[in-house]
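What follows draws every value from the coordinates through simple rules; no lab data is involved. Just so you know, these numbers come straight off a predicted model, no measurement behind them. Cβ atoms are built from the backbone, for glycine too; each structure is taken alone.
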Structure 1
Amino acid sequence: MKHAGKARQAALRLVWLSFAALVALLVAGVLAAIIGSLVIGMAFALVCLWALFAAFTMCFFRDPEPRAPSDALAIVSPAHGRVDVVDEITEGEFMGGPCRRVSIFLSIFDVHVQRAPVSGKIVFMRHREGQFLSATRSDCGRFNENVLLGFEPSGFPDRRIGVRLIAGVIARRIVVWAAAGEGVERGERLSLIQFGSRVELYLPAGVTLHCQPGQKVRAGETVLARFAGPEP
C-alpha cells in the first residue's frame with residue numbers, strides 16, 4: 001500500500017532524536033558536575049592566583065608623587081629605573097644632530113608613569129611603529145615601536161630636550177597623555193608604558209650631567225643634568 005509505514009518511521013525518528021537529546025543532556029550534566037567539582041576544589045587556589053594578580057597589577061600601575069627639586073636649572077629623570085647608558089649620539093628627528101643621551105631601563109618592578117624632565121612646551125611628537133625587541137638592549141630604540149617627544153624648555157627657548165618612550169618585548173602599548181602644543185611643568189605626568197620598557201633622554205650641548213651608568217633614578221625627582229647659566 002502506498003506510503004505505508006512512513007508515519008511509523010516519522011515517529012521513530014522523533015523518538016530517536018529525543019533520545020539523543022536526552023543522552024546529550026545527561027552527558028553535559030555529568031561533565032558540568034565534574035568541572036564544577038574541579039572548580040570548587042580549585043577555588044582557593046584560583047582566588048589566591050587572582051589576589052596575586054590584582055596585587056601585582058595595582059603595584060605595577062602605582063603612581064607616586066615625586067619630590068621635585070627646587071633648582072630651576074635642574075633637568076629631572078623622565079622615568080623610574082636604572083641608568084645603563086650615558087653617551088653621545090646623533091638624533092636628527094628633533095634634536096637636529098649630535099646630543100647627549102641618558103638611557104634608562106625600566107624593569108617590571110619599576111613605576112611606569114613617565115614625567116616631564118623640564119617645564120616648557122611640547123613642540124614635537126611622533127609615533128613610530130616597529131618591532132618589540134627586549135628593552136634590555138640599549139639599541140632597541142632604533143628598532144622598536146616608540147614615541148619621541150620634543151620639549152622647548154621655559155627660559156631656554158634656544159635649547160631642545162627630547163624624550164623617547166620605547167616599547168619592549170612585554171611592553172607593547174605606549175599610552176601618551178600629553179599632547180603636542182601643550183605646556184607642561186617639570187615632573188608633570190606624560191605617559192604610561194605598560195610593563196618592562198626603556199626611556200631615553202636627549203640633552204643639548206652645554207648642560208652639565210649629574211648621572212652615571214648603574215644609578216637608580218626616580219621620575220620627576222632625580223636630577224640627571226643641569227642647565228648652565230643664571231636661573232631663568
Structure 2
Amino acid sequence: MAFIQERTIEQAWRMTLWACARYGYSYRVEKGSYEGQLRKQLNHLVVLIEEPYTRPLAVSLPENLGIPAPTSEEKIQTYFYEYLATDTKEEKEDYTYGQYISLQLPRVIELLNRSRGNTNQACMTIGDQNSINLDDPPCLRVVDLKVVDGKLQMSLFFRSWDIFVGFPENIGGLQLLKEYILMHLDFPVEDGPIIAYSSGAHIYEQYFPIVNMLNAHKC
C-alpha cells in the first residue's frame with residue numbers, strides 16, 4: 001500500500017510515479033488496456049492532494065527529456081467540459097463519465113445547499129449493472145463530495161488508474177468539476193483537498209524509461 005500526501009497535483013503525480021516504480025508489482029496484462037504489455041501496479045494507493053486548485057493544474061516534464069508533458073491546461077479544460085460536465089459522447093465511445101455525472105450533478109449541488117454542507121449523501125456513481133460487459137468498463141467509479149472544516153473535499157475511487165497519462169488529466173479535470181460545484185453553492189465554503197483511492201494504480205511498460213529518467217536522482 002502506498003500513501004502519498006503532497007500540496008499540488010504535480011508534486012503528488014511525481015511521488016505516485018516514484019512509489020509505483022519503487023514498490024509496485026509487475027504482471028502482464030491479459031485483459032484490459034494494452035493487452036500483452038507489462039504493467040507495474042500498486043495493490044492499493046491513497047493520494048491526498050492538499051491544494052489541488054494550485055495553478056497550473058497541468059504537470060510538466062524537464063525540457064532536457066525532449067518529451068511532451070502528458071497533458072496541458074487546454075487539454076484539461078476540454079476534458080472537464082467534454083468528458084466530465086456534459087453528456088456528449090463520440091460515436092466511437094462506449095461512454096463518458098459525463099453521461100453519469102451530468103445527471104447527478106444538480107442533485108449533488110441541491111443536497112449540499114439544502115444541508116449547508118452537513119451531509120454524507122452528495123456522492124455520484126459512475127457505471128451501472130451493464131458496465132462490466134463493456135470491453136473497457138469505466139475506471140473512475142465514485143466521486144464523493146463532503147464539507148469538512150469549512151472546505152469542500154472531493155474523494156475519488158478508481159478501479160484502475162493509469163498514473164503517467166491518466167492521473168494528471170483526471171485530477172485536473174475533476175478539480176475543475178469541484179470548482180464548478182463551488183460556484184453553485186450558496187453558503188460559505190472554501191476549496192479543499194482531493195483524496196483519490198485506487199486498487200489498480202499502474203504504469204504501462206511503454207512509460208518505464210520516462211519514469212526511470214524522472215526518478216534517476218532518487219535511486
Taking mean count of other Cβ atoms within 10 Å over residues 55-62 as the quantity of interest, name the structure among 1, 2 where it is greatest.
2
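The value 21, 16, 8 for semi-axes √(5λ) of the Cα gyration tensor in Å, for residues 47-86 alone was derived from one model only; which of 1, 2 is it?
Working: 1: 33, 14, 5; 2: 21, 16, 8.
Derived from 2, not from the others.
Taking distance in nm of label points 7 Å out along Cα→Cβ at positions 31 and 143 from the coordinates of each of 1, 2, which one would give 2.8?
Values: 1: 4.4; 2: 2.8.
That value comes from structure 2.
Here FRET efficiency 1/(1 + (r/R0)^6) of positions 15 and 151 (r between Cβ atoms, R0 = 25 Å, to 0.05) was calculated and came to 0.65; which of the structures 1, 2 was it taken from? Each step should come with its number before you reach the end.
Details: 1: 0.00; 2: 0.65.
Traced to structure 2.
I have 23, 45, 23, 9, 0 for P(r) over Cα pairs in 10 Å bins from 0, in percent, for residues 103-158 alone, calculated from one of the structures 1, 2. Which structure is it?
Values: 1: 19, 41, 32, 7; 2: 23, 45, 23, 9, 0.
The value was obtained from structure 2.
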If Cα extents along the principal axes in Å is calculated for 1, 2, the one returning 112, 45, 30 is structure 1
